[in-house]
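No value in this document is a laboratory result; all are computed from the given coordinates. The structure presented is a predicted model; accordingly, all values stated were derived computationally and were not measured. Cβ atoms are built from the backbone, for glycine too; each structure is taken alone.
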Structure 1
Amino acid sequence: MGIISLKEVCEQAMNTGINIDLSDCPYGETTGPCAFISRPANYYFFLAGFVKSQGLTHILEIGTNYGGSIMSINKGVHKGDMAQSRLVTVDIICKNKEGFSKYPHIRRIQGDSLDEEVVRNITESFDREVDLLYIDSVHEYEHTRENIKIYNGKLNPRYVILDDIRQSEGMRKLWNELTEAFRDDAFDASDISIRKGAGFGVIRRR
């Protein structure tokens with residue numbers, strides 16, 4: 001039996017995620033017309049379903065913000081795998097300490113993901129290669145590319161997911177480069193994840 005397409009993987013992720021209770025994973029503070037969103041974003045269900053359907057346990061998120069996405073990822077980890085799993089999230093700010101108190105298994109690291117000491121702290125948090133690198137940080141070409149370069153090299157993720165691949169010219173340029181490099185192993189999941197405006201890209205590296 002051959003490897004299923006990345007599109008099928010993404011469809012399976014969303015179909016799985018919509019059945020996961022993410023009611024305590026709010027999006028939180030925003031810069032848009034609504035100052036605070038108390039519900040989970042649609043793509044949180046995709047993330048949770050992706051983790052659950054693929055059986056992922058070692059995950060790095062770059063760009064914590066309010067924490068809803070890593071909390072959703074936590075919900076996707078199978079209960080039997082939780083003890084040996086590693087969930088790490090990094091951001092230069094530290095919001096929603098009260099919400100994170102319900103998720104003691106998630107390790108938070110405060111700092112710039114490109115800072116040498118922070119990179120060391122992150123990589124030492126894992127006891128093996130990671131299953132997923134999820135990047136939702138500074139949505140700029142150079143910053144995102146450098147994060148991919150560093151953590152691909154140090155943690156060899158099985159999958160890389162990028163948020164906001166349609167948000168700016170730089171992110172569109174980066175996504176075009178990645179699709180040229182990975183071909184069938186790069187998939188624009190924006191429609192499936194209900195993230196059509198900002199964009200959502202998935203890469204299968206191994």
Structure 2
Amino acid sequence: MTALESLNWRYATKQFDPTKKLSSEDWQTLEQSLVLTPSSFGLQPWKFIIVTNQDTKEALRPHSWGQSQITDSSHLVVFTSLKEVTEDNVDPWIATMAEAQGKTPQDLEGYKDVVMGFIGNMSTEECQAWTQRQAYIALGQFMLTAATMNIDTCPLEGIAPEFYDQILDLSDTPFSTCVACAVGYRSADDKYATSPKTRFTSDQVIQHIS
């Protein structure tokens with residue numbers, strides 16, 4: 001399918017077929033789409049938790065408005081982001097960048113100063129809101145990649161992050177739950193699969209400044 005055909009094909013799947021699972025090959029492609037997500041300064045202030053264990057899904061479902069997508073999906077991706085960004089988070093990225101570019105971390109001190117200056121101007125609350133917005137970039141790229149592969153997804157904000165953090169052992173880590181996404185294949189009984197896609201027209205949501 002073309003990009004627009006894929007976007008018209010996808011919808012927020014309400015009912016997954018629990019008997020259909022993603023192949024290992026398809027999942028690896030989706031996983032790499034997460035790894036390749038762009039982020040501000042390239043910092044990647046996130047961790048993606050992939051849940052396929054059914055018992056864990058069952059534990060999460062009551063904290064997800066009881067939504068069946070949690071338990072019926074092939075994979076559940078929990079997008080987490082850093083609660084705050086510190087020099088301890090920036091230094092490993094600088095080292096990774098230096099290695100990729102054939103440089104030393106000292107060569108990138110100027111770049112590090114820019115990053116630290118940006119972060120230093122934010123409160124803890126502002127920083128967490130910023131890292132959460134970065135995670136949503138990953139969610140969008142992930143869903144688009146899935147659509148091009150004829151794999152269904154459903155983004156899930158109807159979750160209780162604090163309980164997710166407890167169940168996924170995140171409470172004492174630098175990360176906290178932001179949003180989730182169920183992945184799999186639509187059920188033949190999902191009436192929403194054939195519902196007309198409802199969107200405003202281009203004229204209503206796009207403004208051109210030439």
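As an exercise: mean count of other Cβ atoms within 10 Å over residues 119-126, calculated from one structure in 1, 2, equals 11.8. Which structure is it? Source structure for this number: 2. Structures 1, 2 were shown, and log10 I(q)/I(0) by the Debye sum over Cα atoms at q = 0.09, 0.14, 0.18 Å⁻¹ at -0.43, -0.94, -1.27 was computed from 2. Here mean count of other Cβ atoms within 10 Å over residues 31-38 is compared for structures 1, 2. The highest value is that of 2. Mean count of other Cβ atoms within 10 Å over residues 47-54 computed as 14.8: which structure among 1, 2? Working through the options, I get structure 2.
Give the label, chosen from 1, 2, of the structure having the highest value of relative contact order in percent (Cα under 8 Å, 6 or more apart).
2
One of 1, 2 was used to compute helix-only ellipticity at 222 nm (-39500 (n - 2.57) for each DSSP H run of 4 or more, over all residues; to 500), and the result was -11000. Which label is that?
It must be structure 1, since only it matches.
Each of 1, 2 could give semi-axes √(5λ) of the Cα gyration tensor in Å, for residues 95-158 alone, but the derived value 21, 16, 12 comes from 1. Structures 1, 2 were compared on volume of the Cα convex hull per residue in Å³, for residues 7-62 alone, and the highest value belongs to 2.
By the measure distance in nm of label points 7 Å out along Cα→Cβ at positions 15 and 39, tell me the structure among 1, 2 with the highest figure. Provide the component values of the computation, followed by the final result.
Details: 1: 2.4; 2: 3.8.
Between 1, 2, the highest calculated value is found for 2.
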